[in-house]
Structure P
Amino acid sequence: MISRTRHLSHVPLIAQAERHGGRTAVVDSQRFFTYNDLRDASSRVATALLAGREDLQEKRVAFLLTPGFPWVAVQWGIWRAGGVAVPLPLNSTRSEMEYFIDDTKASTLVFDAQAEPLLAPIAAVRGIRGLSCDQVLACQPAELPDIANERRAMILYTSGTTSRPKGVVTTHANITAQIMCLIEAWEWSADDHILLCLPLHHVHGIVNVVSCALWSSATCEMLPRFDANAVWERIAGGSVTLFMAVPTVYVKLIAAWDAAPPERRATLSEACTKLRLMVSGSAALPVSTLERWKEISGHTLLERYGMTEIGMALSNPLRGERVPGSVGTPLPSVEVQLVGEDGQPVAPGTPGEIEVRGPSVFAEYWGKPDAMRDAFRDGWFRTGDTAVVENGVYRILGRTNIDILKTGGNKVSALEIEETLREHPSVAECAVVGVPDPEWGQRVAAAVVLKDGGALDLPSLRAWAKEFLAAYKLPSRLLVLDALPRNAMGKVTKPAIKAMFQGAGSDN
């Protein structure tokens with residue numbers, strides 16, 4: 001017999017949030033919504049998805065909605081019906097959507113008016129249920145199943161920088177652990193008001209921002225998309241206490257601040273002092289960006305490290321010294337170790353691959369048992385990232401197979417070279433990759449975006465860089481680009497850059 005309840009949820013995040021009643025949960029472009037509104041709306045969504053059944057029994061429900069209150073109501077409704085939520089990325093192509101839907105064997109698609117032209121035909125061709133957001137929100141609520149904490153809750157897809165994206169399955173228990181370690185480390189409270197400007201198909205936006213806020217009885221204000229001036233306007237409003245973003249967002253906010261009149265700049269900088277915490281993650285934060293943001297805002301950005309499979313694992317301290325270029329120490333309940341190629345822990349100061357274990361680590365790769373076996377060693381998740389511990393804090397050297405170059409028998413961190421090249425007076429952005437070479441194994445290759453009016457060639461770059469880098473770290477190939485290729489989270493897609501060098505031949 002399935003235990004059922006009409007009102008209260010047993011999903012930990014939702015049960016916690018239901019205690020907050022009439023407090024403001026979500027603010028979007030439409031209006032303010034309370035926790036009671038969210039409870040009631042998610043009940044209606046769950047009832048619509050169940051369509052008379054007792055429990056979805058972990059059937060996958062994929063959804064594509066603009067960030068806002070309906071997005072949260074649909075995600076929670078899927079969970080309350082016993083389904084697995086599959087948030088789809090905005091601005092994806094039809095073929096990408098079809099891959100996610102087919103890979104998860106989604107039983108239902110939920111979409112808003114903007115996404116309907118894309119998803120409704122996909123649902124029709126596959127003979128699966130397609131529901132508009134308005135439909136599911138209009139249903140009269142009925143009794144809902146009791147959901148065990150160990151059940152699958154969500155499938156998020158990896159960024160796919162090296163292969164087809166893999167579906168990362170987390171349980172309700174995994175998500176709870178991911179939330180709780182951040183609540184403790186970053187001291188979330190009911191007084192917090194966070195501004196979301198991140199896409200909602202990654203851990204960063206879903207867990208770090210929305211879920212932590214709603215667990216804490218805080219308010220989550222959701223922008224439909226990132227716009228630098230809109231973000232500055234909300235910060236200037238004075239209610240925001242927390243802000244989390246990727247490095248690319250901070251670069252764009254800096255550019256918008258620079259373009260503002262002097263009196264507006266002063267107003268915006270003063271408004272930043274009212275925030276208690278600003279966080280950067282999902283990609284390496286250039287030290288130059290950190291320093292410039294501190295000049296503008298007075299905040300030393302808190303850098304942290306995480307990934308789809310583990311949530312957050314490492315963080316600089318909320319209170320205490322934040323070391324530029326580092327990602328701090330392990331978060332509560334998270335165990336971290338660095339291992340060498342033999343799988344054994346390395347000595348302090350020696351680079352090694354990051355391995356993680358703890359309750360926040362994901363449950364499985366959807367439908368890929370071989371990938372799951374390869375991803376673990378003796379119970380530790382192998383992240384594929386290389387780091388070093390210096391003075392007790394972790395510094396990320398990069399993806400083991402992408403950012404760690406082997407040239408002439410030397411191991412080189414692409415991130416270290418990039419940090420140096422950004423100091424060149426003509427370089428606005430850069431990315432370093434290793435391209436195959438029969439003599440050296442790999443050659444150091446730099447793709448750069450120049451500042452307005454800048455000019456650069458390989459001999460002059462090498463001549464400048466030799467003052468700061470060992471000879472074997474100097475770029476031997478150079479491409480000047482209008483922009484670096486990036487994915488939806490703002491991460492530079494280095495395989496695309498490597499392909500550019502290989503397509504350009506050996507003359508660059």
Structure Q
Amino acid sequence: MRACPPGALAHLQEIEIPAPEGGWPGTPQAVNVFNVFAGEVMVGLGDRVVCGRMHDARTRDSRFRSGVGLVVVPPAGSHDPVRVAWMPPVKAHWIPTIRIGGPSPVQQEDTLRLVVRTACLAIALALAFSALMGFIGARDRTFLVHAAMCLTLLLWQAALNGLTGYPVPWLPVGDREAWWQVAFTAFGFAALLYGLWSQSGVVGLWPRLRYVARWSVRAFIAVGVLVPLLPYGGLRPTWWLVDHAFLVLALGLTCVAALSLRRGDRRAFAAIVAVTPVLMLLTPPLLGGRFGMEYRVEIIQVVLTWFLIVMAYTLTNRYGQLRAQRDAMRQLADTDALTGLPNRRAGLARLDHCFAEARRDGTPLSLGFVDVDLFKRINDTHGHAIGDRVLVAVADALVADVRSHDDVVRMGGEEFLVLLPGVDARRAHARLEAMRRRIADTAPVLGVADLHLSASIGLATLRPDDDEAVALLRRADEAMYRAKHAGRNQVMGDSTEGPLDTFQPASPTG
């Protein structure tokens with residue numbers, strides 16, 4: 001609390017509120033003034049006169065956090081009026097709200113207003129942080145723009161409700177509150193328009209409207225930048241022009257969104273849901289009544305918070321779509337189109353992972369390198385369509401004998417790789433032999449006359465001296481070629497003793 005600065009009252013408009021009939025009761029009385037958007041506020045009762053500014057909480061009674069007030073005990077029977085003075089607002093009908101009564105109920109309402117105002121700012125800040133995290137994860141500029149939108153609307157709210165000065169000033173508002181409010185109104189409307197046009201799907205169906213939206217946003221930003229250069233007398237017509245221009249554009253957006261919704265674009269529904277409360281905010285019935293006048297700031301903040309929540313919902317849907325697209329692209333990049341198996345790129349990455357795990361845990365790892373025998377002859381004799389069916393059938397036969405679909409890889413052409421993590425040489429030989437027989441039994445199922453199907457398989461098992469996965473893969477490939485040279489249609493181990501080797505599992509290493 002402080003005394004009024006010299007000469008301050010000369011620029012304020014003052015009213016007097018008479019004492020109750022019979023005079024003051026002699027008990028403490030609280031006087032609190034809300035919704036003063038700029039300048040000094042004077043509150044007086046009897047000889048007690050104080051002043052304060054909404055945008056500098058250090059100048060106000062600390063018992064009142066969202067208004068300028070005082071607590072005084074007028075003598076019993078006194079008829080001294082309550083005097084309140086404030087600077088004429090930029091908007092003539094934005095008059096203050098004055099509460100007079102016992103300290104407890106007046107302070108409770110003051111606290112409730114503060115809770116609503118700070119909660120809306122907290123939601124805007126949380127949504128901005130969430131959008132930044134989404135940008136880091138998705139690398140999509142839309143999330144960064146949404147974060148900027150949230151911060152812009154947060155600053156707009158703070159400029160309107162005086163929280164730029166609570167608990168101490170954190171924006172350089174000074175004595176130019178009116179300029180800040182008009183500028184941030186223009187910036188806020190630019191953010192609203194951009195969000196509605198870009199995230200509701202309307203522009204997608206009406207491409208020409210993109211230019212209207214783009215230049216409208218630029219115009220509002222330009223007005224906000226130029227506002228600090230205006231004289232005080234130019235703020236009122238500028239604010240009127242900004243309000244009505246946004247109202248016209250928002251109404252046009254609503255009509256276009258309704259047409260888009262009829263054409264089946266569900267995203268346009270988000271635009272209608274988000275913009276409807278904003279339109280109500282700009283019409284006299286909502287803010288022209290007594291409730292709207294008393295809680296103007298809180299209503300504005302709740303409407304802006306609602307807008308941000310709806311836009312965050314559309315952003316969440318976009319994030320889901322981006323993740324689905326990314327997963328689909330990754331699936332296409334890592335999957336063989338014909339067989340649905342992991343391709344060579346994905347298979348080598350899987351092999352490196354299994355190799356590292358086996359080295360770390362000291363567990364065995366075996367590989368089977370499978371090559372379909374005489375596959376070129378199958379293509380030449382029966383055609384490439386039958387060749388493709390053979391490859392799919394071989395892939396199905398291999399997958400049927402492994403734990404995970406990812407453990408069978410199409411390396412290219414008629415070559416496949418079978419990963420057997422945790423399987424030693426003896427069990428791996430038995431598993432690969434079962435696969436070889438299953439492949440041979442597949443030919444009759446395909447129903448192609450004179451089709452003979454077999455595979456040569458090379459087996460390699462992790463050794464203590466293997467320092468990289470490529471060494472294991474190379475031995476399996478060499479074993480497969482030995483199986484072919486030995487007559488095909490057999491499983492050959494990674495030694496020269498033939499298909500019935502006695503395999504020794506690799507010793508665990510650190």
Highest-scoring label, criterion being distance in nm of label points 7 Å out along Cα→Cβ at positions 38 and 374, among P, Q: Q
Could you tell me which structure in P, Q was used to calculate distance in nm of label points 7 Å out along Cα→Cβ at positions 262 and 366 as 7.0? Q
Which of P, Q yields 23.4, 75 for Rg and Dmax of the Cα atoms in Å, as computed? P
Output the label of whichever structure in P, Q has the greatest value of mean count of other Cβ atoms within 10 Å over residues 102-109. P
To test your reading of the models, identify which of P, Q gives 6.4 for distance in nm of label points 7 Å out along Cα→Cβ at positions 190 and 438 when calculated. Q
Note: helix-only ellipticity at 222 nm (-39500 (n - 2.57) for each DSSP H run of 4 or more, over all residues; to 500) at -9000, derived from one of structures P, Q, originates from structure P
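Bear in mind that the values in this text are calculations on the coordinates, not laboratory data. Keep in mind that what you see is a predicted model, and the values were worked out from it rather than measured. Cβ atoms are built from the backbone, for glycine too; each structure is taken alone.
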